[in-house]
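Next up: the structures, one after another.
What follows draws every value from the coordinates through simple rules; no lab data is involved. Being a predicted model, the structure only gives us computed values, none of them experimental. Cβ atoms are built from the backbone, for glycine too; each structure is taken alone.
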Structure 1
Amino acid sequence: MKYHVDSIQFYLRETKPARFASALGKAAQSDRPPEHVTSPLCHAKMIISDDRGNKSCGCSADRLSVRWLDKRPHRGTSLKLRELVALIHAARLSYLAAPDFDSPFAYWLDRYAEIAQAGRAADQEDLTSSFASALLERALLDAVCRLSNKSMFDMLREDRVGFRPGLLHRELQGIDFRNVLPSRPVTEINIRHTVGIFDPLTDEDWPASERLNDGLPETLDDYIKQQGIRYFKVKLSGDVEADLRRLARIWEIMPMEAAPALTLDANEAFGDLSTFADFVRRFEREQLGLFQHVMYIEQPLPRELALDRQAARVIPEIAKTKPLIIDESDGSSTAYRQALQIGYAGTSHKNCKGFFKSLANLALVAHFASDERQTVLSAEDLQNLPVVPLQQDFASVGILGLDHCERNGHHYNIGLSMLSDIDKRNATLRHPDLYEQRGDEWFLRIREGRVQCTSLHGPGFGVVDEPDWSSMQDLDRWINERHPA
């Protein structure tokens with residue numbers, strides 16, 4: 001079938017200030033938490049037609065997460081946002097300049113290369129370029145799925161998107177990707193609750209005078225008791241002493257009857273290899289019980305150090321005691337392949353880094369796994385928010401065959417409160433397995449630490465109804481009014 005990209009538009013949805021403050025990596029070493037921030041959501045709307053005269057609208061959305069995408073100092077938030085929006089528009093021009101295609105994957109691959117080149121020319125991080133590409137990639141796939149009246153999983157299973165991982169990695173040439181996919185998408189997914197540096201652990205950290213009293217869990221202990229969480233992701237600050245003290249406290253309140261599983265995430269906080277190596281040695285020696293329940297450690301080193309020759313001399317030794325994975329370093333389509341060569345075990349799936357890239361990384365995980373080597377594809381992303389980002393990410397996690405994912409947008413944000421009445425009605429009617437009403441608001445439905453996602457695997461890519469575009473702002477108007485040059 002032949003396709004044509006008719007139009008692409010971008011919209012912005014504001015969100016409310018976060019319930020709790022959050023900080024990443026070294027920024028978390030401050031004694032004072034940062035201000036509570038909003039998380040604006042950028043939505044893409046892509047109209048595609050086929051050679052039979054049919055038209056379809058595809059959508060996607062992501063938080064404009066410039067604090068995570070680009071951590072270079074002396075670059076303010078407004079500058080980062082303006083540059084990210086400019087790169088998103090460059091991606092749009094790339095799509096519209098060559099609007100005809102027959103293989104969605106081959107079309108994406110050509111556009112991805114152009115967007116990456118535009119990003120480098122604009123002095124942007126590879127991660128930022130991947131974000132701009134991924135926003136349009138999912139809108140494209142959503143529209144193509146709708147034209148075929150198929151789910152994203154079925155499109156892959158029936159080879160309707162032309163996915164050829166061998167075009168990205170020579171080791172995968174000739175592979176039948178359908179043998180890598182699970183037999184059906186995972187539809188029951190464990191929430192891996194993120195424990196932020198400033199998140200209160202127990203009532204001792206959160207006196208009555210500070211409590212929000214908004215009807216939602218507030219401390220880590222609340223989440224364990226009220227939602228049955230048994231998977232956890234603990235943020236590290238890079239301060240060895242402070243991190244070890246906090247880990248010891250967290251271990252004291254873990255639900256031992258549920259066999260807790262944890263991951264650690266440093267968000268590039270350890271500035272050098274020796275400090276990180278010292279942390280791992282001391283963690284194993286001083287807290288062996290907790291150490292044994294940790295599945296892997298994510299992105300300990302700055303992205304400019306994580307994949308260089310110096311890391312290649314040290315990472316394999318550290319990895320003998322605990323698997324290491326990359327995240328912020330995973331800015332290009334070949335980053336995970338490079339990380340495997342250095343000695344890392346895995347990388348993270350995030351829709352904002354690219355869905356096709358995650359599929360290829362899944363194939364690499366399968367190809368390089370052996371009795372002698374552990375390989376890992378994890379599911380990460382702290383603040384995926386309803387409707388479009390959250391649902392498309394859960395759909396992706398299920399397609400990749402993963403049964404737990406980092407999820408904490410429901411801790412920092414109040415349910416579906418940022419949505420219009422139309423969006424709330426559509427989401428809750430279409431996805432009663434995913435959302436539940438409490439009081440006057442709707443929230444993610446979590447039972448025994450898990451969510452049910454069966455309803456996300458219908459025609460399209462995780463979203464049944466188009467977003468309520470009229471409830472959002474034009475992206476350009478928003479950036480010019482809120483973040484003028």
Structure 2
Amino acid sequence: MNRRHFLRAGAGLAGGAGLPGLARLAALGGGVLALPAHADGGDYRALVAVMLHGGNDGLNTLVPLDARYGQYQAVRGGLALSTAADNDRLLGPIVPIGAGDWGLHPRLEALAPFHADGSLAFLNNVGPLARPTTRANFAAWRYLNDTDKLPEALFSHNDQQKLWQNGASRTDASSVGATGWGARAAGSLDAGIYAFGGSTRFGAGSARSALNLPGPGTDLRGTLTAWQPSTPYTLGRKVNDTFLAMFEAPNADPLFARLASLRGAGLDAIQRLASIVAATPASGNAAYAAIDSAFMQARRTTGSASVAPYSQSLGKQLYQVAKMIASHSAVGGGRHIYCVQMLGFDTHSNQLAAQAALLSELGNGLAAFATAMRALGLHDSVTSFTLSDFGRTFKPNATGGTDHGWGNLQLMLGGAVKGGASYGLYPELALGGNDDAGTLVSEYQGRWIPTTAVSQYAATLLRWLGLGNADLATVLPDLARFASTDLGFMKA
């Protein structure tokens with residue numbers, strides 16, 4: 001049997017309760033890749049990364065309502081959010097926050113109370129950077145193809161998603177390769193890392209990767225009944241027994257050891273997590289009553305419609321995360337990292353309707369999640385934050401949308417956030433101005449050169465999670481190039 005066939009066959013043997021040899025195979029697993037050994041010890045903390053694929057338009061997520069609002073309106077034109085109401089809440093009313101000098105998109109109104117109570121903050125103009133970069137620097141470096149100066153393949157979806165999730169300006173072997181800063185941090189902390197909604201590079205590591213788990217109601221054990229044959233003479237039973245014997249036999253081949261470790265990790269996860277994953281609001285599990293209530297509460301979308309976050313994709317993912325956090329003692333470990341994601345933010349056309357629907361799902365889902373954490377007494381222990389490919393152009397295009405940008409707005413939510421504030425430098429709202437990457441008049445679109453790097457953003461979050469300076473330097477290889485490694489938006 002060659003290596004490829006061996007791995008394919010082994011992949012089918014991720015067993016469940018009752019599988020012959022289950023306990024022995026799990027015991028053979030050795031080190032567990034995604035499951036933590038870090039003890040809880042009453043000091044639990046978790047990060048929840050929310051990836052907004054496609055490039056969310058941060059300029060219509062948070063709007064300045066001071067003297068800059070006129071500049072914003074003048075360039076945004078038909079895409080400019082309004083203080084006046086419309087029934088579909090595509091443009092308005094903007095939701096004032098703080099002292100009234102900032103406003104949220106109308107579909108994010110569910111998050112306004114968290115800004116008011118000091119647990120929601122925003123970070124302006126953050127994006128992939130190799131080093132601090134001015135407009136003059138960009139003009140001089142843009143054609144050099146030097147990743148020590150500028151990140152790879154700016155304005156490209158796939159490349160910018162990779163750089164956001166890599167936490168570095170390049171993806172070659174001399175840097176971080178195809179790994180994510182979430183996975184690298186989990187390895188340094190011996191933390192558990194889990195993904196819902198599909199895998200991302202953020203959770204991919206060389207030594208530890210995110211365990212990808214399904215949605216509510218999935219019976220992890222039941223999906224594996226095909227590998228629980230009734231007699232020892234069936235093909236499935238024979239294959240299972242053969243592999244078990246191979247694993248138990250003395251063998252120095254690292255491939256066998258690695259596969260045994262993966263099988264053991266999978267079996268251990270099924271044993272400990274199956275009941276958590278399977279629970280739904282209809283299950284009536286008292287331990288999750290507060291979570292069920294938060295996610296089943298209808299929240300407003302348009303002026304006349306509402307929806308329960310649990311009925312939408314992000315809501316279901318965050319519902320799963322909430323249950324895992326509520327059951328963190330059973331999940332294991334005192335440090336967890338979670339990854340969830342949304343699609344559809346590439347709004348080249350029809351942006352008003354498309355982004356409004358997406359922000360409803362985002363705002364209502366995060367509000368339900370934070371409400372559940374507070375009810376469980378874990379609001380101070382859990383921090384959610386967003387990532388996205390890039391910002392959008394300040395200047396709209398001809399099809400009612402915006403095009404690919406660079407620097408963008410991100411949000412951070414949780415009791416440990418120093419909220420009620422906006423961090424970082426808001427871009428100068430001028431086409432061809434100091435923050436515009438365009439160097440020719442035809443390029444004056446308002447693609448903001450970031451004033452804060454992804455690595456600085458990540459370092460601030462990871463320091464709160466427990467990483468020290470030495471580990472941060474390893475996890476985020478570009479961090480040393482920036483004067484500030486703590487942006488100040490997290491409490492100790």
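What to note about this one:
- Comparing mean count of other Cβ atoms within 10 Å over residues 82-89 across structures 1, 2, the highest value is found for 1.
- Entry that produces 0.95 once FRET efficiency 1/(1 + (r/R0)^6) of positions 98 and 434 (r between Cβ atoms, R0 = 41 Å, to 0.05) is calculated, selected from 1, 2: 2
- Highest-scoring label, criterion being FRET efficiency 1/(1 + (r/R0)^6) of positions 330 and 426 (r between Cβ atoms, R0 = 35 Å, to 0.05), among 1, 2: 1
- Structure (1, 2) behind the derived value 29 of relative contact order in percent (Cα under 8 Å, 6 or more apart): 2
- Highest-scoring label, criterion being FRET efficiency 1/(1 + (r/R0)^6) of positions 210 and 370 (r between Cβ atoms, R0 = 25 Å, to 0.05), among 1, 2: 2
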